[in-house]
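Please find the structures below.
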Structure P
């Protein structure tokens, strides 16, 4: 069977909701028409190898496929209504977004958990992928003033929990802030970041678990798409891996869309929103 035949099969299979494909080259002359027909029925996400001359030679020796012109390929995928991705990681991440998240109603993202420079990077990553990170609306700030007092001035989007918690506030207040953000119509997409450096010590494991508990509770309480970022632990301590894997499994069991970095989450959510919100 060739790539067009596989594509045609999965397009007609009622049990298949999303088609994710890795392709090295095209053999079937009917591929474009089959791809267009498939993309009308369900999302088709495609990663194509052989983008460079060296990669094209590898594709030819591996499968005997002709890689062709990469720019022409990208134009073809777009014209057919499919989603083009640049890597296997992006293929997997974008498929996770499609499989786990409800459709967004807009492009504005509310973010919690990115500390310091991470907040700036998070804002950049989402903006570079066709989404928007707007300032915190005044209505949210007015509500926050009722329980944070003068510390309401620390509340921004992205919301930096490393600024809020050291001021003496706890997870109850942090969750209340993000609940208020999640309920505001300005935000149509939500992202919860479990932190860049946690757990750093065994004592931090309690904080790490509490952070993820909070994010999962917020996710359950909203009908907006909410993704989580859980960074894999470093390789220095076994207990870090155990802690990370335990919390990762919790998120998977609860059906959350999780990503290993802000950059990968932003790319996947951008692909998903661009697909859902683009004119047919």
Structure Q
């Protein structure tokens, strides 16, 4: 069904599940920045990430693109500090730099200073890599704006639906295989969409609640281990052994993110 069609199915299922559990969102209560700004950031993030992963040429490249997206925990803390939502020490900046170095290490296959190797990897699929980097920044901005303007409201169902509609439009304008034909040809894909849709609905609902009402440092700390967990799950799902350089990069991204968290925690 292609990257757009598959993602459209996923977000449609997720939106429906959130509506069933939490009901329809009360748009009149939403702050305009949350309603329009966060909706746009959420949809843009999901579309960038879905198209980046869907455009990967190989399974190994899909893992790399997924890891680039996991710059967002460090970026979220940086944006939060700049927006006055958290206080940080100088350790914040080396932490962010270490996370970025981890991404460079991954894309350079363990040759951190081999810019030719990094250039070759990115040049082979520049749009996908650009989308993955953009996604990380978009999610950081979404998280901080949700904390500032969310006011306890839950727009996840609306945001998922908007994302699904945009992806359905892209799917309709593309030459991808039709969703119905794809599901008939591979019924197991339908089960995967349902399972992943439930996970997406649960994850984003919890994140929306936590980022608004919870302790930012705690949620950031919890999210800092997602690169490792995500990489493990993705490697198992894709039956792909990414190699030692990939896992070294994962460790750098996670360590850098933890430094960012410590920098904010140290100042309370």
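Among candidates P, Q, the computation of Cα extents along the principal axes in Å that gave 66, 44, 35 used structure P. When mean count of other Cβ atoms within 10 Å over residues 91-98 is calculated for each of the structures P, Q, the largest result comes from P. Looking at relative contact order in percent (Cα under 8 Å, 6 or more apart) over structures P, Q, structure Q comes out largest. Have a look at P, Q and say which one yields 17, 11, 8 for semi-axes √(5λ) of the Cα gyration tensor in Å, for residues 3-42 alone, as calculated. Computed on structure P.
The value -25000 for helix-only ellipticity at 222 nm (-39500 (n - 2.57) for each DSSP H run of 4 or more, over all residues; to 500) was derived from one model only; which of P, Q is it? It traces back to Q.
We did not get these values from a lab; they are worked out from the coordinates using the rules stated. Computed from a predicted model, the values in this text were never measured in an experiment. Cβ atoms are built from the backbone, for glycine too; each structure is taken alone.
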